[in-house]
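None of the figures in this text is laboratory data; all of them are computed from the coordinates on show. Bear in mind that the values here come from a model prediction, so they are computed numbers and not experimental data. Cβ atoms are built from the backbone, for glycine too; each structure is taken alone.
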Structure I
Amino acid sequence: MADLSKSKLWWWWPLMARHRRTLHWGLVATVWCSVAASVVPYWAGRAVNALEHQDWHGSKVFLAWMLAFTAVAGVGRYLMRNTLIGLSREVEREQREALYGFLLARPFSFYERQRVGDLMSRVGDDVGTVRMATGPGLMSFLQVLSILPVTLGLMIHTSWRLTLAVMLPFSFLALGFYIIGKWSHMVQQKLQLAFSALSTFSHETISGERVVQAFGLEEARVAQFGALSYRHASLSMKQSVIFSAYAPLSALISGLSALVLVAYGGSLVVKGALSLGDLTAFTGFLVAMAWPMMSLGWSANLFQRARAGQERLEQLLQSPERALPPAESITLPAVPASLRLTGVTHRFETGRGLGPIDLDLAPGDSLAVVGSIGSGKTLLLQVLAGLREPQGGQLRVDGELLGDTTLRRHWAGLGWVPQEAFLFSDTLRMNLAMGRPEASDEEIWEIARVVAMDELIRRLPDGLDTVVGERGVILSGGERQRTALARALLRHPRLLLLDDALSAVDAETESRILENLRGFLGTSTLVVATHRVFVAETCARVLVMEEGRTLQLDTPGALAAQPGLFARLKRLQSLEREIVSGKQRTH
């Protein structure tokens, strides 16, 4: 069966293999339904023969059998649809959960090269096409496979000559389906790529609507969207044209078979080689096969589309990035973390990046990272957070090398506040307590006071139960940053990393927060990336970076007395604050 899973025809088997029992019951129900439906024309023919011989009682008996088999076929059809369609829904659920788990286990680098719209397209549209194939599509194929042997057996038993004549046109159906199926598969691959591009463009435009409006790019974006929509619509129409060819081809073949049946079968009746009842039964047999044969084209189209979708899903699942270690229950020591970087480097293809850099942080130490734009501050914090793996050198946490076996323990004691605070479309309470769902209201209010959010919460219509909207849309940039900071502090982290976490907060509020944060210094190891000198001065040491390397490393007072970037920034920002204070006194 492993070989079958590699076949283009059996690509669906790995999805169904674990549900063999359900699939077997679905096959039993399909055979039950098909056999019962195939026998109905036989009893109809017997009833007509009885009427032809004026056997009224026999005709009634045969009609009763026909009704009984019709009822049996109906029950079988219900069980077939309930079992196989239900199975496809289960496969869909498993695929979505597997993809969701896969995405959550991807490292930071995976999302840097993926587009959100493309991922949503694969999780939504591609999984949907696979469900349609493994449900209605597979059911139709099984119907054809089960109804053909029974119906053909009864037809050959009645008249092998007429069977051969009637089935001859159907030999051309397989060739037509093969040609149309190959064409459909190629178009479907292009269509899914077009849908992915359209989804990505839409997501980017809606997410960045403020930039679009601020730069007056509405018409340009609409024009680009129109071009992408036109391509998607063109491919959709092309696929619809291909799909619409199945029904006419099936109808043409069925019509030719019916024509042969009437012409040749009628001549056999006239010659006395075939009874009128047998001709009636043959008509029923042809009708019984007509819908499965016509649905065969529809099923073939579903399988072609689903195979293209499954190929895209497998491409995603075969991403080269190593999966993150699984989550586990961890008990942490109640002391701050220690860090040691030895020759750590992380460079991008452009040559920009971090290192080599050496750094030691004792438990409870505090370090401010200062530097110009692009100096590597954020990259350093991402390496310290374990979001990026060093390409060279070693990073040790509490004396242990940070790797797969220690990464989850490192994250369990981490408080991470990135530059852009991300909030979920839920209540403010949920966003604050995400790292510690068991936190009490008293603890939440205490942290809210530390980050100067207590007055804001009281002003909100529902307090902590206020829904903040998508990405925290009802809050300002500074309020979102303070919420993210509170979320990190509520965990009582052993290591607190702040990446310019107060850049959108006004100076007065920032001063209050920094004063309140002094209570956390010593209980957590703190690393803060900032471009504000008076923020850096709250830390025991300051690391000045340039092009990913250490330029200066000393206490704030020592660096202020030395010529260099830190002293220059201190003079400029002190002058700026004096000017602002002077203006405020004037007003």
Structure II
Amino acid sequence: MTKKNEGLYFVLLGGADEIGMNMYAYCVNNKWIVVDAGYGFLNDDYPGIEMCYASPEFLKEFSGDIEALFITHAHEDHMGAVAQVWPSLQCPVYATPFAVGLITERLKEYKMEDIVPLQIVHAGETIKTTSFEVKFVSLVHSVPETCGLFIKSEYANIFHATDWRMDEGKLGNAVFDSKSLEEASKEGIDMFVCDSTNVLLDHEQPSELDIRKNLINLIPNIKGGLVATCFASNITRLESLVLAADAAGRTPILLGRSLQTNVRIAKECGYFKDTPRTYLPEEASNLTSDKALYICTGSQANYRSALSIIAKGESKYVKLDKNDTVIFSSKIIPGNEDKIEHMQEQMIADGVNVITEETAQIHTSGHPSKDELKQMYELLKPKIVFPVHGDKRFIREHKRFASSCGVSEVCSGKNGDVFKLLDGKLEKVEEVFSDVIGVDRGRSVSLSSELIKNRRRIAYNCSLFISVLISADNRLLDLKITSIDILEEQEWEKLAQETKEKVFHVLDKEIQEKGLTSSVKDQIKARIRKEIFKATDIKPVTILHIFKQGENQCQ
């Protein structure tokens, strides 16, 4: 991307037509700011990798001109990848106190807590850079201190708010700052970059206060063992569960490292002041299950989560018995449907009572319905609405709905698109490099790399290992064919022996006549793979190791 002097440039790096992996960049007069650096969440198509983030590769060439990274709130899909992205940005990171607390914990995992310059910002404060003024405007969402960003520049004003909902904040943990929004509207908003997550819902959902009342009414009537799960960052919901446990005479016990960390940080930020104490499982080992409420992570059925361990019967703290109850005070993140359904069905088959938002009003979303979107359009009066934070179906519906509400211009894009906003006109001017990077046990790897392609191939097609021992004069001395994922052990041993007997002499002849050329190596793999396919209908990923007598390394 060449340097530009006129206009505001808006670059979509992640989150443009998906839920998660949020990262956007704005440029004015060749000075940059970046908004959010979040994780996306992967399904089983990427074995061993649960999270990903937008590649910051494009931003590296501008690192000296990137003046700030602004984090809108403390959800993983907006701040989870700061440790991976920041080395390409090399700039201050601005976020509210709770978000800073969680980002610090993540940076500690990478020994970067003393490297990344984190700056605490409170709602209502404005940060000035060379070419931008950015005001943090308090909004209501399912995590404390969520803010929209009112971004002002000489060419255009943007309101960037990808996670929010209309809620009067009656519980006191969140404030929908309509006054600041009205003031922003008076100054003029050229473009509203807006949440699309719940655009398929017509009407506003219950408030968090409604959910709190429902939980406090529900939980005292439940007998036996009781487990509840919710998103670990939903501090208001956690407070509600703690209050409900107290109303039921149960002790609230926190299971799951992320949950315990979030509660600790929330307390440091002033939350949980008027709620009963929570306990770690080690502190409540003498309690019977009917006197406890176990609050745990795992609402999305992640296989290492506390709830998944409980569901498999592997928890050292909680054993679910027949007629115990599990409450899912959460929604299903798209892509996790099958995993969650499998977990819940297994619980039900074991005689456990499962309560979800489908059977009781125990969850509300932090995202706007059509009613709320319309209210925000009327409040902000934007000239352009730019839907993001939703899959392609959601984006299409958001564009249609915004147009039906009288918004004069509606636009959307895909990751890698660059838009220019000048004199009220928005146009796509360029496409830049974009990629998705997976987090592989702390390492970063492109999801389009050969490594990931091979993992996927092995996951679907199995693996086959061939070990060949060759004499110094190119005679085949031994052949071993192994696999752990094609057939059961005894069946495989039989097939491997039969295959060896079929191909041994043919391969020996070829090796003696032609030597260990690349074509002969290909023939060894092809002949054995063909026999395996004939017997199993499986075309495995095949790895060949050749050992030559008298040499200490394989070929």
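At-a-glance table
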{"quantity": "Comparison of I, II by percent of Cα pairs over 31 Å apart, for residues 29-244 alone - largest value held by", "calculated": "I"}
{"quantity": "Given 28.0, 87 for Rg and Dmax of the Cα atoms in Å, calculated: source structure among I, II", "calculated": "II"}
{"quantity": "Answer label among I, II for the case where FRET efficiency 1/(1 + (r/R0)^6) of positions 213 and 261 (r between Cβ atoms, R0 = 30 Å, to 0.05), calculated from the coordinates, equals 0.00", "calculated": "I"}
{"quantity": "Ranking I, II by distance in nm of label points 7 Å out along Cα→Cβ at positions 141 and 309, the structure that comes out highest", "calculated": "II"}
{"quantity": "Test item: helix-only ellipticity at 222 nm (-39500 (n - 2.57) for each DSSP H run of 4 or more, over all residues; to 500) calculated as -9500, pick one of I, II", "calculated": "II"}
{"quantity": "Per FRET efficiency 1/(1 + (r/R0)^6) of positions 45 and 269 (r between Cβ atoms, R0 = 30 Å, to 0.05), the highest-valued of structures I, II", "calculated": "I"}
{"quantity": "Among I, II, which structure scores highest (criterion: distance in nm of label points 7 Å out along Cα→Cβ at positions 61 and 357)", "calculated": "I"}
